[in-house]
Structure 1
Amino acid sequence: MWLFLGKRLSITLLTLLLVSLLTFLAFALIPGDPALLALGIEASDEQVLALRTQMGLDRSLPRQYAVWLGNFLTGNLGNSSRFRGAAISAMILERLPVTFSLAALSLVFMLLIAVPVTLLSVRKEGGLADRILGGLTALNISFPGFFLGVLFIWIFGILLRLFVPGAYVDYRRDPLSFAAYLLFPALALALPNAAILVKFLRGQVLQQLRQDYVRSALSRGAGPRRVLYTHVLKNAAIPAVTLLGMIVGEIFAGSAVIEQVFAIPGIGRLLISSITSRDYAMVQTLAVYMAFMVVLANTLSDIIIRIIDPRISADGGVSP
């Protein structure tokens, strides 16, 4: 297990290093002068040159990357040009609890929906309930999260008045009201991903139910429910956990649009406002953050799979 963890963490660190390099190069090769963008077209050549020197843009690209990576690892992320020179690290730390709360609540909703729906669909395979659930699953997959967000605002916010759209409450002022406001945004994020998980997990469970070990267990007197919950779900969970890792990354990426729709001051909304204002330092940092969340989610999914089945090796193979 320790060897597996060492290999997997090494792969993760190398992936993050490569992501940081590609992100840096992408922003370094964007046409335009960041110093001129920060000062405006009315700035003199001397002012632009002085700011370029201050920002380290007169150095070579390898030197710029080394300095940027060192600052990133030490938490010295620089200042935002969009928010009057505010420290980027402070702004991100202030918004991280909001985005993490939204993602965590969405993940809980997704599992609470996907697992029971999958089990009900499998137990009623071919019946009316299975066909209805299949139709609802296909419908949810076709609806993007932002569309559901707008729909929830119209139905639950404007028509039913269960919440006030845009009336976000800071988590430090009123945690309960903050959590209550996140319910519908989290549900809008959860439903499409839950539908994807239901469709995938249902196929895996049905495939496992047709295996020889299921028939052997039933012939020895084991009940269908015991076989389903004890053996089938465990084996079906292995590929489902891999998909779940990708979905978690999708939730963090998709939160940007949902936060914009519901006026939630999280990391995603900060990213969108930074892109529109060309705050490259902020966008560069948030792009690495998003990539880190995706890589971390997939790494954790691999570790969970190894815990479920110790035969899984670090490269995805199965040990004898």
Structure 2
Amino acid sequence: MSNLNKILKNKNLCKSVWFMRQAGRYLPEFRKIRNENKNFVELCLNSEISSEISLQPIKRFDLDSAIIFSDILMVPYALGQEVTFIKNKSPKLSEFNFKKFRNNNEKEFSKKLDPVYKAINITRKRLDIKKSLISFVGAPWTLLIYMLDLKKDNNKINTSKLNKNKLLIDQILNDLTQYLRLHIKNQINAGADVVQIFDSWSGLIPNENLTKFSYSPNSELVKFCKTYNVPSICFPKGLKENYETFNNLVKPDGINLDYEIDPLWAKKKLKDVVIQGGMDPKVLYKSSIKIHREATKYIQAFKDTPYIFNLGHGLLPETDPDKVDKLIKFYRNF
């Protein structure tokens, strides 16, 4: 059992470090592959190359866990929406068609994402058995944002569009949760031993709708992971003080802090859960002294509680890999 699994399952004090988006755009070895593969969706569906990308940060930094190279929007893709990734812009999805969405079936969904599962299987065989292989899904609310194009340019929600047909929204959420459970099952069967649930836009949910759009759907996915005895880590980014309610109701094995959460507040308020991350990835643009000072704040805050060292969001494209390497060594030598 890997350190990550020991921490999540047994809530012990083993050291473990990995980073969100550790496999990707800041690494020169990834950029070389990306330049040769312009279509991002096709790249995610290339099992051999996806596995190679997943293992690049392990080879470079000897991190404790690999996270499979894929994207949360592969689920809408498998459900029939075209997904386009444009450099330095948000992904664009084709117009949502409810009838087409409802005509999906589990067999075709799994078939479309089979290359992702093959990539997990290949990676698991190549990865040291002592290291965890993390798979992931986007939470229903965050996927809904992209699928229905609900987010305005000012990071506000198009509430009129959201409230226009509540029954339709309920049906989409219900179906999405069903397909996400299937996606989780397929990833676990392929060899993943930890599941991270990304709710990247949970901070945009109106408070009165938090149960419907955040707590309930995330809880469904966490419970499903538990049926497979596979630990889950939730990342309800932007929930601020509602992190506490989320943790109490959803009951994930681990919860990833975003960089707006005070670590001392988190230690006091978030109970019976392994805490992960928190440090602002932009800190890695600064000097080594400032990086170490910020990392120390998190290490000291959680020194006597189960904690996985990570960030409060994914590694940014302009991050210097040498600074990542030095941060990992600083943490391990602390």
Structure 3
Amino acid sequence: MLLSPAILALILVSAVICLMLMLAGGFAIQLLRLWDINSGSELQLRLERRTYLISTLLTWAFASELISLMLFIYNAESMSGQFVGAMCATGVLNVNEWGWPTLFLKIVIFFSGTIWLALNYLDNKGFDYPLIRIKYYLLLLILPMVVTEFYVQTRYFLEMDPDVITSCCGSLFSVDAKGVAAEVSSLSPRDAIFALYGTGLLVMLSGTWYLLRKQGGLIFSLSGIAAFVAAIMSIISYISLYIYEHPHHHCPFCILKSGHDYAGYTLYVPLFLATSLALAAGSISLWRRIPSVNSAVEIYAPKLVYLALILFNIFYALAAWWVWQSNLSMGSIWQ
């Protein structure tokens, strides 16, 4: 399996990202020990210059992590024909015990990297670098996840066995199965709609409140996380049924196929971007009381909130459209 160009690219990208963050982590330890903004020493000046180099390095690293996440999902989907029993990415991820942890780690690192980039951007706007220690402490928390992701992903690809009969999405995302996926699949349409548009309403209200009053940025971020979780649950339990036009097909990956008009991309892309922008907005809004970055927070946090609200609205509109245009009819959702 390692002969696949996509797999080789994923391993190479993860290795480079891991190396970048290890280098940045070493610098972070040095900076946290020696940083003194009030000092005019040669060491302090050298640290200040290197922060810009490290920031650029990490920007590329986290951007590459986003590409890695997208390529990982695309590769899992494209390899479904190489394993007996695999109909989509679900079966490929089930080939061994390392598939799903790799996916979840990539998602967590993507959102964590978004927060770091937002803090870094804000910190560079302050003449006294007020968030320098906070962002490098955060980097040291992200570093173990990146190293773990590289290890887990490598094990995943190395232990792929084409002779293994894997389980398809029907056995995992089924109301008759056991586990978290089955529990989500068995969620009633009424509960799914309440969760989806209830959290959506919370996002809209908290975002509007922030735009009007410049308060509640953290609440907006937490609302965004809740909306993200509810959206994934609703895609599995409710929306996907109307895309497939089948009352028992709950897979969140088959909707990425061309046979379903790539509907998954129209839902996942705005959802992931909206959630990342909500996290970024909340992360920088916390520091508006710091004089050196107050003006930057006042400028950029509302812009991030505004963009996040637009993308959330696009997601909810598309989710409603996929249900509305479907030929599937399951009776009243309130029963």
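Any read-out appearing in this document is the output of simple, stated calculations on the displayed coordinates, not a laboratory observation. This structure is a prediction, so every number in the text was calculated from the model and none was measured. Cβ atoms are built from the backbone, for glycine too; each structure is taken alone.
Quick look at the values:
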read-out	value
Given 0.10 for FRET efficiency 1/(1 + (r/R0)^6) of positions 180 and 204 (r between Cβ atoms, R0 = 25 Å, to 0.05), calculated: source structure among 1, 2, 3	1
Entry that produces 2.3 once distance in nm of label points 7 Å out along Cα→Cβ at positions 164 and 220 is calculated, selected from 1, 2, 3	2
Which of 1, 2, 3 yields 1.00 [FRET efficiency 1/(1 + (r/R0)^6) of positions 76 and 244 (r between Cβ atoms, R0 = 35 Å, to 0.05), calculated]	3
Which entry (1, 2, 3) yields the derived value 21.6 for Kirkwood radius over Cα pairs in Å	3
Among 1, 2, 3, structure where distance in nm of label points 7 Å out along Cα→Cβ at positions 20 and 188 as derived comes to 4.8	3
Ranking 1, 2, 3 by distance in nm of label points 7 Å out along Cα→Cβ at positions 28 and 228, the structure that comes out highest	1
